[in-house]
Structure 1
Amino acid sequence: MQTTPRRGLVALAYRVLILPGVIAYLFAVSVVVLAADRFWLVDLLTFAWPYVVTIGALFLVGALVTRRLKAIAMALLGIGVALIPAFDVPTARPARDGGGGLKVLTANLFVGNVEGPARFIEILRREKPDIVVLEETTRAWDEALSAAGLYPYQSSAESRARDSLKVFSRLPIRAETELKRAFTEERAYKQPLRLELDLGGKPLFLYAFHPETPRRPWQWRDRNAYLSAAADAVKGDLEKGPVIVAGDWNTPTWSPFFRGFLRQAGLASTAGGWLQPVTRFSMKLDALAYIGASIDHIVVSPDISVRAHRIGPAFGSNHLPVIAELSLPES
C-alpha cells in the first residue's frame with residue numbers, strides 16, 4: 001500500500017537531485033582535471049579535492065538508492081575522473097634492505113604560533129631527523145632551536161631573514177645558495193634555498209621550498225613560476241648526486257602544478273596513495289577535525305627510496321610536520 005508513494009519520492013529525488021547532481025559533478029570534475037593548469041580559480045579547487053571525491057561518493061550512494069543505471073554510471077565516471085590527479089602523481093619506490101638511511105622532517109612553524117619552541121624541540125628529540133627544513137621561522141625560534149644543540153650544521157641567518165627558511169642538519173653543509181630566478185610579478189620576492197650537503201664525501205642536494213600561497217592571481221602565477229624555475233635547477237643537480245626537496249609548497253598533491261614539477265624535475269613524491277593526510281588545517285575547526293589540505297611535501301630523486309612517510313603531531317602551528325625515512329644509494 002505504501003510502495004507507490006515511496007516510489008514517487010524516489011523518482012522525484014532522482015529527477016530533482018540525483019540526476020542533475022551527477023551531471024553537474026561530472027562536468028565540474030572534468031573541468032578541473034582538464035583546465036586547472038590554466039585557470040586560477042579552477043586550480044584552487046584542488047586544495048579541497050579529497051572532499052570533492054567524497055561528494056562524488058555521496059552522489060553514487062544516492063544513485064544506487066534510486067537504482068537508475070544512468071545515474072550510477074555517471075557517478076562512477078565522475079569519481080573515476082576525480083581520482084585521475086591522485087593516480088597521476090609519480091611516487092618514489094619503497095625501500096628494500098640495504099642503502100644508507102636518512103630521516104627528513106619539514107614543518108611550517110607558523111608566525112602566529114603562541115606555544116613556543118619547547119614542544120617542537122621535543123618532537124625533534126624524539127624523532128631524531130637528520131635534516132630539518134623549516135618555514136616561517138622567526139628569529140626567536142631560530143635562536144631557541146640553535147641553543148638546543150641538536151644539530152651541528154645550519155643554514156645562514158640571511159636565508160631565514162629573507163624567506164623565513166631555515167635548515168638544520170647532521171650532515172655538513174658544503175654550500176648554500178639562493179636560487180636566482182627572474183621575477184615576472186611586481187611584488188614577487190621568494191626564492192628556493194639550495195644546499196649542497198656532504199654525504200660521506202659525495203654531494204647531496206637539498207632544496208627548501210616555501211612559495212607564495214595562491215590566494216590572489218599574481219601569487220598563483222608566481223608560485224607556478226617558482227616551481228618551474230626550481231624544477232630546471234633540480235634537473236642540473238640530478239646529474240651530480242641525489243636530490244631532496246622539502247617544505248611548504250602551498251600546492252596540494254592533486255594540483256597539476258605539483259605533478260608538473262615532479263615530471264619536469266624528474267623527482268617523485270614520498271607520499272603514496274590518493275587519500276593523503278591533511279598537513280595544513282584550519283585552526284578554527286581543529287576541535288572537530290583537521291579540515292584542510294595536503295600541501296607540505298618531501299620529494300626525492302629516483303635513486304632514493306622510501307622506508308616510511310608519516311605526519312607528526314601538532315605543536316601550535318596550523319601545519320603538521322611531515323616526516324620521511326629514506327634509503328639512499330649505496331654508491
Structure 2
Amino acid sequence: MDRAEINRQARQGRASRPMLPPSLRLWTLEVRKHRQSYILLAPYMILFLLFTVLPVCMAIAISFTNFNLLEFPKWVGWHNYARMFLDDEVFLIAVKNTFLFAGIVGPISYLMCFVFAWLVNELRPKVRAVMTLFFYAPSISGNVFFIWQIIFSGDRYGYVNGLLLDLGAIQQPIIFLKNEQYVLWIVLLVQLWLSLGVGFLAFIAGLQTVDRTLFEAGAMDGIRNRWQELWFITLPSMRPQLMFGAVMQITASFAVADVSTQLAGFPSVNYAAHTIVTHLEDYGSIRFEMGYASAIATVLFVVMVGSNKIVQKLLRKVGD
C-alpha cells in the first residue's frame with residue numbers, strides 16, 4: 001500500500017468520526033492547555049464534592065422523606081415543608097429569632113469589622129499586630145461563654161447584677177439568662193462580640209494589599225479627602241475581602257447555635273433564644289427525625305444562598 005492510499009484512508013477515518021460541538025471542543029482544548037492546574041485542583045475538588053456538594057444533595061433528597069435512621073426512608077413529598085410552615089409554631093419562633101440575628105448582628109458586625117480594621121491599619125506595625133490579636137482572640141477563645149455567664153449571673157455576685165444593686169437601680173438580682181425579656185438580647189450582644197474575628201482579619205489583610213500609588217493618582221484626579229479615598233480607591237481595591245467578609249458574617253449570623261445553647265440552655269425559656277440551627281439540632285440529633293431535620297436544613301441553605309447573592313450584588317456597586 002503506497003503513501004497516498006494511507007493518507008486517503010486516514011482522511012476518511014477522521015471524516016467518519018463524530019464532530020464535537022464547538023463549545024465542547026473549546027472546553028477540551030482549555031483542559032488540555034491547563035491540565036497541570038486541573039491535576040493540582042483535583043484533590044480539593046474531590047473532597048469538596050464528597051463532603052460539601054454530596055451531603056447538600058443528599059439532604060435535599062432526604063427532606064422529601066420520612067427517615068428515622070432505623071427504617072428505610074419513605075417518600076412523603078412536600079409533607080415536611082408543609083408541617084414546617086403550617087404546624088410547627090416553634091419553627092416560626094426560630095425563624096423570627098434567626099432573622100433578628102441576621103438583621104442586627106450581620107450588618108452591625110460587618111461595619112464594625114471594617115471600621116476597626118481601618119482604624120487599626122493606621123497604627124504602627126508592632127501596635128497593629130498587638131491590636132489585631134486583641135480583636136481576633138475572642139473568636140478563638142474557649143472560655144468566652146464562661147466569662148459571659150459570670151457577667152450575667154442570676155445572683156448578686158454577677159457583675160451586672162452587682163453594679164445595678166450598688167447603683168440602686170434594682171432591689172433583687174435579675175435572673176438574666178432565664179428571663180425571656182433579656183435572654184435574646186444578651187445572646188445578640190455576645191454573638192456580636194464574637195463576630196469580630198475572621199471578617200476583621202480579612203479586612204486587615206485587604207487593607208494591606210491596597211496599592212499606595214492609587215492614592216497619588218487619585219489626588220491628581222481630584223480626590224481631596226479621606227472619605228473619597230475610602231469610597232473610590234480603598235473599597236474597590238479590596239472587593240474580594242469585602243465579599244469574603246460578607247459571606248462569613250452572613251453565615252455566622254444565620255448559623256447561631258452555640259451561643260444560644262451555652263448561655264440560654266437547650267431549649268431556652270419559652271424558646272426565647274431558639275434559632276433555626278438549634279431547631280435543626282433538636283430534630284436531627286435528639287429526635288432523629290432526619291427527614292424533617294433535612295427540610296429545615298434545606299430551607300436554611302436556600303435563605304443563606306439568597307442572602308449572599310443579594311449582598312454580593314450590593315457590594316459590586318461599591319465605588320461606582
Structure 3
Amino acid sequence: MGIVITATGVSHDSDTASSIEHAGRAVRAILADAAVAPESIGVLINTGVYRDSNTVEPAIGALIQKAAGIGLEYDEHDPRSFSFDLMNGACGVLNAVQVASALLATGSTGRVLVVAGDTHPSMSGADAPADFPYATAGAALLLEHTDAADGFGPLHVELADGPSAVEGFVDTATMGATGRSAMTVRRSDDFETRVLDVAVSAANAALDAADCDPATTVLISSRPTPGFRAALSGKVGVRALDDAGTAAHVTGDTHTAALVLAYHHAVGAGRLDGVEHVLFVAAGAGPSAAATVYRVPAGRAGR
C-alpha cells in the first residue's frame with residue numbers, strides 16, 4: 001500500500017501576487033481537472049512560509065480553503081473539511097506528505113491536499129525588493145491511498161549542526177510602520193555548500209533505502225541557488241529535471257512550491273514517460289534537507 005499523487009495544480013500568472021490566491025487557483029485547477037468534488041477533500045495542509053501582508057492569524061490554510069471553495073457549507077450532515085499550516089521552509093511539502101500519509105493510511109480521510117507557495121509580504125510581485133530571494137507562485141498536490149506498492153517511500157531528513165544558514169524575519173528595529181510589507185532574509189556566505197551537503201546526505205539515504213535503478217530515476221529538487229540542482233544531480237548520480245514550463249517572469253527560488261511546480265510541468269510535458277522512480281529532495285534553512293523516493297504508478301503519474 002502507498003500514497004500516490006492523483007493530481008497537481010500550479011499558479012504563477014502575473015495578474016496577482018497573493019500567495020493565497022495562487023494557492024487557491026492551484027487547488028481549483030485540481031478540482032476541475034480531476035473532476036473531484038470540493039466536499040470530498042478531508043484535509044488541506046498549507047506549507048507556504050512567506051505570506052500576504054505577513055499574516056499570522058488566522059491560519060493561511062483556512063484562507064486558502066476558503067479561496068478554493070472547500071468546506072464552505074455548514075448544514076448538519078455536510079462533510080467536514082479541516083485545514084492547517086505546517087511550516088518547515090523548503091522541506092514543508094515533504095513533511096506534509098508524511099503527515100498526509102498517516103491520515104490516509106488510517107482511513108481518517110480519503111483525500112488530502114498539500115498546498116505551497118510564497119510571496120513578498122508587500123505583494124508587489126515583480127516590484128518586490130531585488131534582494132528578496134523567493135519567487136511568487138502557488139502549487140498543490142492531491143494525495144490518495146492505494147493498495148498497490150506505488151507512491152512515496154519513507155522520508156529521510158538531515159539537519160546540520162551549527163548556526164542557521166538562512167534566516168527570514170521582520171526586523172522590528174527598523175520596520176517602523178512597514179511591518180506588514182517588510183521582510184529581511186539573510187543567508188550565510190557558505191549557504192550553498194552547507195545546504196548541498198545535507199541534501200546529498202538525505203538523497204543518498206533515500207536512494208539506498210529504495211534500491212532503485214538510476215537509469216529509470218529522475219531528480220526533482222528545490223533550487224535555493226541557480227546551480228544547486230545540477231550540483232546535487234552530479235553528486236548523487238541521478239538526472240535532474242528542470243523547471244521548464246514555469247512562466248518566464250517567475251525568477252528566483254520558488255521555495256515551498258518548487259517540488260510541485262517541477263513535477264507538474266514534467267508530467268504535462270511527458271518528461272516522466274518511462275520513469276519508474278522520482279527522487280524528491282528539498283533543502284534550505286537549517287540547513288536541513290528532506291528526501292524521499294516516489295514510485296510512479298504505471299501509466300498514472302498524476303496531473
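Throughout, read-outs are computed from the coordinates displayed, never taken from laboratory work. Quick caveat, the model's predicted, so the values are computed rather than measured. Cβ atoms are built from the backbone, for glycine too; each structure is taken alone.
Given -8000 as the derived value for helix-only ellipticity at 222 nm (-39500 (n - 2.57) for each DSSP H run of 4 or more, over all residues; to 500), which of the supplied structures 1, 2, 3 does it correspond to?
3
Here distance in nm of label points 7 Å out along Cα→Cβ at positions 23 and 223 was calculated and came to 4.0; which of the structures 1, 2, 3 was it taken from?
Here the read-out was taken from 2.
Using Rg and Dmax of the Cα atoms in Å as the calculated read-out, with 22.3, 83 as its value, let me know the right label among 1, 2, 3.
Structure of origin is 1.
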